[in-house]
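J.: Take a look at these structures.
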Structure I
Amino acid sequence: MNRTIPRLLAAASAVALLAAGAAGCGSDDDGGSGPAASGSASRFDLSGREFTVGSKEFTEQLVLGQITIKTLQAAGAKVKDQTGLEGSVAARKALTSGETDLYWDYTGTAWVNYLGHDRGVPDEQRQFDQLAREDASRSKVAWIDRAPANNTYAFAVRSDAGSAVDDVTTLSELAELARSDPELATLCVGEEFATRSDGLRGVERTYGFSFPDKQVSLVGDAVVYDQVAKGDRCNFGSVFATDGRIEAQNLRVLRDDRKFFPFFNLALSVRQPVLDANPELERLFAPVAEALTDEAAAKLNARVDVDGETPEDVADDFLQEQGIVG
């Protein structure tokens with residue numbers, strides 16, 4: 001008899017056993033296959049549960065809303081889409097009234113505008129911790145999964161503005177320009193920024209100056225970038241620090257040298273009863289938050305605002321790249 005045949009059969013059997021063992025290693029305590037097979041969200045079983053997801057109306061929020069929806073769906077949940085609410089006040093009211101269950105918000109917005117503090121806390125983690133404690137007590141809102149991304153307000157100018165405008169690199173220098181040559185201190189701002197205490201009026205108060213009313217143009221937040229890049233209507237504009245259009249439009253961000261703007265870290269806000277009933281939400285969204293750096297957020301935003309992709313497609317790609325959804 002050919003002795004090679006039994007050895008080959010034995011080797012084949014060993015390979016089959018190893019393959020079967022490897023296939024059995026994908027499950028864990030949460031059930032389902034591991035992240036290598038179909039994404040980390042599949043390890044959580046939210047089947048039979050329903051959530052309503054909110055967001056504000058601008059690009060970053062729309063992308064985050066889709067990321068949230070798709071993550072919950074990958075865990076088996078049924079989701080109602082209430083994204084695209086107009087402004088911070090509407091999005092927050094929807095959450096606290098029970099119209100929505102969870103959405104991504106900004107720690108600085110909550111600390112100053114929802115809870116009424118005059119200034120932000122000068123440390124990202126301390127601001128998050130204090131916000132979480134106070135909001136849970138006052139509003140029954142839980143804050144989980146603080147992301148590294150800090151989408152703070154900022155002022156920007158086009159990189160080739162020319163004349164005295166090119167010399168402005170800080171908000172203190174912008175204040176001096178507004179005093180010495182107000183005709184050059186033209187400003188485009190979004191309506192919400194114009195009225196918030198951590199917006200235009202707070203900047204003017206902190207830096208000891210004011211823009212002449214005729215020099216300030218109220219435009220949509222999305223319009224600011226294009227207007228500043230053109231320079232016809234305004235030399236300066238209020239922008240979001242993680243907006244991909246800053247780089248795409250060749251804009252330059254001014255340094256907040258007196259550190260007026262609070263930290264605006266992204267974090268998931270959840271109605272406390274919803275989190276109490278679904279404590280696994282913290283672990284489900286932890287890898288999402290970890291992946292949301294300044295650079296990552298700017299790239300996601302640019303894919304929508306610059307490249308013309310949909311928030312849904314951008315969210316799909318992000319979740320697959322991070323191994324959250326297979």
Structure II
Amino acid sequence: MTSMVVGVDTHKASHSAALLNELGVVQGGLEVAASAAGYRQLLGWARSQSKARVWVVEGTGSYGAGLAKYLSEQDEVVYEGDHPKRSWRGPAGKSDQLDAIWVAKEALSGQRRSLPRARGERELLRVLLTARNGAVEAEKQGLNQLYALVVSAPEPLRQRLGKLRAAALVKACLGLRPHGDQEAAVTAETLRSVARRVSALATEAATYEHQIGKLVAARAPELLALKGVGPLSAAQFLVSWSHAGRLRDHNAFAKLAGVAPLPASSGRIQRHRLNRLGDRQLNRALHLVAITRSRCDAQTQAYIARRTSEGKSSREIRRCLKRYLARRVFKLLERLDKT
């Protein structure tokens with residue numbers, strides 16, 4: 001029987017699927033609830049339509065995670081689908097069924113599809129990184145609140161706290177006791193309350209970092225041995241890469257990271273520029289490693305000096321460094337997963 005493609009547009013409460021043959025002709029469609037019963041209904045429908053099929057599920061890391069996991073457990077072939085582009089819709093408008101058709105047609109375009117990211121340890125790291133980043137952002141917001149409150153605080157408090165920053169300010173605010181008139185007493189109590197929240201968030205973030213460090217050290221100690229790579233950067237590499245075979249090669253990994261060079265030539269000038277697309281968290285991790293190595297690694301410093309003498313700008317050199325790091329990290333991860 002002719003192999004078919006099932007494209008699935010996923011949402012929080014429901015999933016819309018479209019079945020296309022190898023010529024891109026729509027053979028049918030179905031909308032089901034985003035639940036275990038809906039997954040079973042969708043799989044039964046697809047199996048009744050074709051004995052040979054592949055699935056392309058949009059949002060395998062979010063709303064489509066449950067469906068992708070269920071289909072994989074049922075020995076179905078599942079690929080990761082792209083989010084429908086607004087430019088594709090044009091005068092045809094938008095609907096969940098049209099988006100599902102678009103997802104399936106993209107799979108038929110001949111481009112190599114990516115496998116869904118693995119769960120297990122990789123998912124544990126993703127959860128911990130997400131929670132840690134949230135705690136750090138909330139801690140920053142709390143510190144900014146402290147700075148703003150100190151600026152307009154009564155004069156005795158402002159003189160005492162005005163020159164303190166970060167941990168020193170939090171420590172001083174934790175030691176405040178309400179005294180004086182009502183304004184001074186309420187301000188001191190509020191500063192102490194905000195400082196408690198900031199301190200708790202810092203402790204929470206440190207706990208997450210400790211857990212991340214233990215997982216990374218057990219999963220990929222060789223990654224931590226690379227100069228400039230810390231537990232947080234290594235964890236992001238593992239999360240974005242996921243597992244061996246998901247990405248075609250180091251070029252695909254560089255494209256995912258947004259460090260694949262984009263041509264930006266004009267006239268006699270032949271150059272490339274930074275890519276603003278891709279996984280920005282992965283890009284940030286590579287950026288931090290590149291900055292660290294440029295400060296403490298003699299080999300990297302010699303490379304920067306050589307490329308500077310050739311007329312390269314600092315941004316072009318940074319792009320080259322990130323591309324080199326992406327290739328090295330990818331090859332190391334692929335090798336570790338095979339040992």
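We did not get these values from a lab; they are worked out from the coordinates using the rules stated. Keep in mind the model is a prediction, meaning the values are calculated, not measured. Cβ atoms are built from the backbone, for glycine too; each structure is taken alone.
J.: Taking -19000 as the value of helix-only ellipticity at 222 nm (-39500 (n - 2.57) for each DSSP H run of 4 or more, over all residues; to 500) derived from one of the structures shown (I, II), identify that structure.
T.: Values: I: -13000; II: -19000.
Considering all the candidates, the number was obtained from II.
J.: Of the structures I, II, report the one carrying the highest value of mean count of other Cβ atoms within 10 Å over residues 72-79. Write out the running numbers ahead of the final one.
T.: Numbers: I: 19.9; II: 14.4.
Top value of mean count of other Cβ atoms within 10 Å over residues 72-79 goes to structure I.
J.: Computing log10 I(q)/I(0) by the Debye sum over Cα atoms at q = 0.07, 0.09, 0.16 Å⁻¹ gives -0.45, -0.70, -1.24 for which of I, II?
T.: Derived from the structure labelled II.
J.: Tell me which of I, II gives 25 when you compute relative contact order in percent (Cα under 8 Å, 6 or more apart).
T.: Working through the options, I get structure I.
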